[in-house]
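Colleague: Before anything else, here is the set of structures, which you'll find just below.
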Structure 1
Amino acid sequence: MFGTTRIIKFMALAILIFPLVEIASASTYYVAANGSDSNAGTSTSTPWLHAPGMPNCSGVCASTTINAGDSIILRGGDTWHFGSSSSPSAGGTWSLSRSGSSGSPVYIGVDTSWYSGSSFARPVLSGDNPLFNGSWPSSCAYDYGSPLHSLATFGSYVTFDNIEVTGVCWSGNLGGGNPAFVQVGSNSLVEHSYCHGWTELKSATDNYNCFQVGTNSTYDGDVFDGSDAVHFAAGSNCAFDTAAPCATGSGIYWHAATIEHCVFRYLHNMVVINDSVTSAHDNLFEYLEFPPTSTMVSGQHPDVYMVYTGSTSGAHNTFYNNTVRHTYVSEMIYLQASAGEATYIFNNIFYDNQNWGGGNTAPMGCIQLNAGNSGTQTLYVFNNTFDMDTDDATGGGCKIEFWGTSGGNSNGAPWNGTTYAANNHVIGLTTFASLFSNAGSGATNSVNDLGGNIAQATATARSQGYTQSTTPVGDIITSSSGATYRAGTNQSSYCSTFSSDSALCSSTGGGPLEQAADGGQIANFPALPIESRGSAWDAGAYYFGGGTTTGAAPNPPTGLSATVN
């Protein structure tokens with residue numbers, strides 16, 4: 001039997017050792033194109049050729065178990081092949097089912113100081129199909145639609161960081177499969193990654209996505225860019241409106257609790273998710289376009305941001321500090337809220353949208369609201385800039401529509417509630433109230449105007465400097481002579497209610513800009529300096545001449561590239 005002194009010493013030793021055991025249990029493994037699976041894999045000088053979970057992983061790699069808190073580091077600038085047999089060949093879908101835990105995710109990403117070549121570039125997961133060359137491919141060199149499969153699938157509590165995914169091609173009717181380049185489980189983070197370069201056959205359905213993640217997950221600083229994927233300018237290749245361009249491919253599907261600082265460009269579907277609590281902020285959404293064929297549109301219809309909550313209680317949405325522009329579709333944003341819950345739309349800039357049917361009358365359906373279940377809902381619309389594009393022959397503008405039983409989604413119920421509105425700038429409407437309308441039977445909504453809302457004729461706004469051509473973001477106030485200057489009402493009491501970062505109390509940063517870097521494209525945030533609103537507020541999303549910058553100005557762009565369509 002231990003004596004008292006020995007017990008105390010044993011307990012003290014356990015206190016010292018057990019935390020070390022916990023820390024030591026987290027391991028880092030390195031993978032490079034010049035590695036060997038017989039190496040230890042625990043340093044940059046002894047990397048593996050494959051990562052655990054890749055079918056071609058062998059030797060020490062195959063015998064290693066990935067645990068919560070472990071890291072897999074892919075060398076920057078290297079490419080892993082998922083279609084061809086070129087080395088290093090993954091041998092098929094990278095399937096790593098091991099999960100992390102809360103506070104100890106499995107990390108799959110990079111060390112930016114470790115790379116091949118002269119400077120850091122993201123590692124690449126490639127499906128090995130060639131990039132779009134301006135015409136429809138006759139076949140897929142490596143078909144990810146038949147049989148249906150992904151580049152990679154991972155467990156829950158995973159961080160997927162700074163990796164480029166490209167080269168997927170698919171054929172056939174994918175049905176309701178809605179596959180993705182990369183699939184990740186719940187409670188995960190996808191950050192600083194770059195998805196691009198897909199192709200598909202003309203007869204395929206267009207519901208292959210860049211990423212799928214499970215519930216309670218976040219996207220941060222990612223780029224989804226279809227400008228080098230199947231994409232056509234206006235003309236005979238576009239089935240729905242020959243006056244509009246068209247694009248293929250989708251960004252995010254399934255779940256996303258938070259989407260922040262991301263760039264979405266040249267897609268036919270940007271975000272479609274099914275979550276009860278969502279936040280999309282500080283993003284750039286541009287060039288949402290119809291797919292080129294009727295077969296493709298049967299897979300998914302185009303949306304910037306669509307949130308289904310169903311009848312889940314406690315469902316609400318927050319959409320703020322985003323720029324939404326250059327869309328060629330008939331609807332854009334769809335939000336559901338549960339009975340007793342609120343939806344918050346603030347600090348956003350909307351212009352050059354719904355260029356789909358010609359004419360200069362803003363169609364309904366830009367922002368559509370539905371109830372998840374019967375009851376009452378509340379909408380807050382503060383400090384947004386809405387441009388109805390009335391001086392654009394194909395412009396459609398952006399209005400807010402409340403759906404009833406003959407409009408909206410079959411999962412929804414008629415909207416029934418009150419809208420509180422303050423400090424919005426509407427260009428191209430004669431009255432602020434005409435920004436809102438009901439669709440179908442059963443929808444009810446009353447607007448409570450809290451002041452500071454400005455409706456301007458387009459010509460008047462343009463003469464004051466509110467133009468879509470201002471860079472890097474259009475329709476912002478450019479001088480103290482603009483109508484929105486200090487015309488708002490102080491709504492600081494709402495700041496902490498609307499979002500945990502109290503973003504309403506500052507002006508929008510306009511989302512990020514896309515910039516060439518790291519071997520591809522990155523999201524460079526913010527596009528505009530973020531100014532504190534102080535006590536005297538402007539109307540609209542941007543605050544002029546505040547003099548108190550709460551977010552850093554964007555870095556000077558380098559290596560910029562442009563795509564002409």
Structure 2
Amino acid sequence: MMDRFRETAGPDADLQTLSRGVNVVGLDSQPSDMIKLHAELFKKHGITTIRNFDALNDVNNLIYSGQCIHEAGLKHQVSVTMMELPPGCEGAHDPDFYEMTLRQILDAGIPYDSVCFKDASGTSTPAKIYETIKRARKMLPEGTLLHFHSHETAGIGVLGYKAALDGGADAIDLSLAPVSGGTCQPDLVVMWHALRGTDFDLDIDIEKVLTAEKVFKDCMKDYFMPPEATMVEPTIPWSPMPGGALTANTQMLRDNGILDRYVEISHAMGDAVRRGGFGTSVTPVSQFYFQQAFNNVMFGPWKKIAEGYGKMVLGYFGKTPIAPDPEIVKIASEQLKLAPTTKTSMEVDDADPTKGTKAAAKMLDEAGLAKTDENLFIAACCKEKGITFLKGEAKVNVRKIEKAAEAKPAAVKDAPEGYTVTIDSKTFSVKLEGDNAVVNGKRYAVQVKDGLAAGTGKVSAGQVVAEGGETILAPMPGAIFKLKCQPGDSVTEGDELLVLEAMKMEVPVKAHISGTVATVEVNVGDVVSAGQILLTIG
């Protein structure tokens with residue numbers, strides 16, 4: 001896709017992508033060989049500039065990644081991440097904190113071509129934006145391009161951009177309808193209008209822009225956009241949920257039939273921020289906050305620590321702006337069986353045999369895939385999902401509007417000769433003859449009435465599950481990611497039976513008894529609801 005962008009845009013266009021410091025393009029952090037390979041590959045495939053940020057504003061995570069970007073021949077836009085803390089919080093994310101972060105970047109000698117202040121949640125107040133950008137302008141060498149990035153999710157994006165320009169910013173990010181506003185950046189036409197009569201000008205031909213928006217709207221007409229994608233949400237400062245994460249998370253909730261829990265989860269996200277050390281709510285940290293909020297709502301407060309959130313408060317992604325709540329650190333350490341660390345993220349990952357080139361090469365060999373640099377990078381960053389993608393088996397998640405099919409008279413079908421019914425893995429041949437049902441050749445009298453009446457027949461436990469057996473139920477909605485057992489396998493209490501995937505988390509389902517797997521009721525890729533039977537152990 002990057003090659004096609006370059007081909008379409010031509011050789012002179014400045015094409016930019018994002019990098020999450022040591023996390024490069026994923027939720028998990030990467031060792032030094034993958035950080036270097038990321039920069040080399042993006043240069044190879046036509047990118048000009050990489051906007052490089054760390055969600056914790058830990059400058060240690062920007063040093064090596066910035067060097068790799070520069071040495072690969074790319075332009076490095078080093079970034080400071082911003083947000084507004086939930087009301088009642090203080091201790092970071094103010095102009096003093098951002099000035100300190102920028103000073104650390106400059107003192108570290110990180111090579112850069114431009115500087116960006118990035119507010120993915122769009123919650124920073126205009127007054128704070130103005131003061132931060134004004135201080136940054138004074139600190140940076142004359143002629144340094146100073147960029148400000150925000151979203152319209154909280155409804156103050158246009159005002160925040162005007163504050164950034166007043167403070168000395170050179171560039172702002174805007175978007176085109178129909179995807180502008182709401183969770184995206186403010187609209188280009190709206191910003192053009194807001195700046196009329198001021199000292200600032202976007203230097204655009206507005207009529208050409210209007211024509212471009214018309215074309216873009218036509219191109220997007222068949223694509224589904226959730227209503228929340230283009231809405232302003234006044235309560236975002238209490239989360240604060242970034243625009244890029246909001247619709248990804250609501251779509252996952254929608255897919256799992258629990259969108260009605262979104263308000264609860266969004267509210268709980270504020271508590272995850274308060275107690276988690278004030279990392280900026282931008283990927284990957286925003287997803288850690290959301291996953292922990294999800295777990296707190298679905299399982300009870302702090303009963304289940306999300307792996308990413310737990311590793312963050314324990315220091316595995318770097319140093320948080322303030323120390324996390326000691327109680328949460330203790331709970332995370334106990335549940336994840338990990339000790340807190342003060343090592344840098346890259347030190348931890350370079351020593352991890354499950355990460356990096358060698359581990360990725362092994363995965364590719366096992367899957368029978370070529371060990372190209374591109375494949376190595378995808379396998380290392382995306383693990384099993386990367387392998388699934390490379391094998392052409394990944395699910396396409398592009399949503400299009402379903403058009404109602406033209407109504408046609410229903411064809412009259414002959415009644416089937418009979419039915420095949422499977423109950424608890426047992427198959428029955430059923431043929432209906434008036435008030436009789438012939439089941440496996442044996443005739444039974446049957447009577448069917450509308451409505452539900454209290455049952456008088458008794459069903460023994462052995463008819464539902466194998467004698468002395470137990471059902472294993474889905475603890476939450478999700479999709480089956482891995483199956484680790486099959487009928488006939490002997491399992492011990494505590495053994496991992498399968499892995500659910502929900503909200504970008506892998507949730508292991510373990511045996512609560514020892515025995516033999518009697519039935520497996522699901523397949524990889526199946527979407528299940530909470531409480532659904534997954535398998536039985538006899």
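Colleague: If you rank structures 1, 2 by FRET efficiency 1/(1 + (r/R0)^6) of positions 110 and 126 (r between Cβ atoms, R0 = 30 Å, to 0.05), which sits at the top with the largest value?
Modeller: 1
Colleague: Computing relative contact order in percent (Cα under 8 Å, 6 or more apart) for each of 1, 2, which one ends up highest?
Modeller: Comparing 1, 2, the top value of relative contact order in percent (Cα under 8 Å, 6 or more apart) belongs to 2.
Colleague: If you don't mind, there's one more thing I want to ask. Which one of 1, 2 has Cα Rg over 2.2 N^0.38 Å, for residues 254-317 alone, as calculated from the coordinates, equal to 1.21?
Modeller: Going through each structure in turn, the value belongs to 1.
Colleague: Given that helix-only ellipticity at 222 nm (-39500 (n - 2.57) for each DSSP H run of 4 or more, over all residues; to 500), derived from a single structure, equals -11000, which label among 1, 2 identifies that structure?
Modeller: Computed on structure 2.
Colleague: Rank structures 1, 2 by distance in nm of label points 7 Å out along Cα→Cβ at positions 262 and 350 and report only the one at the top, that is, the highest.
Modeller: Largest one: structure 2.
Colleague: Okay, moving on. If Cα extents along the principal axes in Å, for residues 30-69 alone is computed to be 25, 22, 13, which of 1, 2 is the source?
Modeller: Working through the options, I get structure 1.
Colleague: Just checking, which of 1, 2 has the largest value of percent of Cα pairs over 40 Å apart?
Modeller: 2
Laboratory data are not the source of any read-out in this text; all were calculated from the coordinates shown. Since we're looking at a predicted model, the values are computed, not measured. Cβ atoms are built from the backbone, for glycine too; each structure is taken alone.
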